[in-house]
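Listed after this line are the structures, all set down as structure tokens.
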Structure I
Amino acid sequence: MTTDAAKAAARDKLAALRNGFATRLRERVSELEDAVEAACSRDDLGVHRTESLAHQLAGTAGSYGFVEVGELSAELEALCQAGFNPDVARSLIERLWTALGRP
């Protein structure tokens, strides 16, 4: 395989991975939103789940080119660690949806 062909094949594989991630991204943000709502109901497991899901999303979103989603997820994770605030958490979820194209 030539260098150009290898580069094209690598780009195609990366594009397929990114598209697969993008397909699952709305589902992951929806799961995160559910966890935030549980946490807003004073559910300690909801806070822990929010922190865990936000951590996972913060770690992967940027790698797939969804930088804003990664940054917002990192903010949500930090919020869980510093002291959960329902209003701020809900605002971050809305900003995540906006970043994905849902106003």
Structure II
Amino acid sequence: METAADYLEIEASLASKSLVLLYCSQPACNVCKSLLPKVEDMMKEYPKASSLYVDLEDIQDFAGRHTVFSIPTILFFAEGKEQFRLVRTFGLNELSEKIDRIYKHF
């Protein structure tokens, strides 16, 4: 999973790619650190989807523009539009099921 350098990179990715998963976190979040490699492994099952790590300490304006108030938060976009978000307490099965429903159309 690539790390987004700034807000413009995130917006460019959303505009240019059909399916995008954004993993929003901060370095101090231990739950986020343990979940990230699992999400990265799971995303290998979806080669048509790209994924970006958003460090909310580095890109603070992202949180305000996309109403991200808790971490970890996963946002999934299709054709530049948010399809779903999972916040704080969610399982990988739930994430996979939600991606599957959208992914099969692309």
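For the reader, a short list of remarks on this structure follows.
- Among candidates I, II, the computation of Cα Rg over 2.2 N^0.38 Å, for residues 13-52 alone that gave 1.27 used structure II.
- For 16.1, 58 (Rg and Dmax of the Cα atoms in Å, calculated) the corresponding structure among I, II: I
- Answer label among I, II for the case where relative contact order in percent (Cα under 8 Å, 6 or more apart), calculated from the coordinates, equals 34: II
- Among I, II, structure where helix-only ellipticity at 222 nm (-39500 (n - 2.57) for each DSSP H run of 4 or more, over all residues; to 500) as derived comes to -12000: II
Coordinate-derived values only; no laboratory data. Source: prediction; values computed, not measured.
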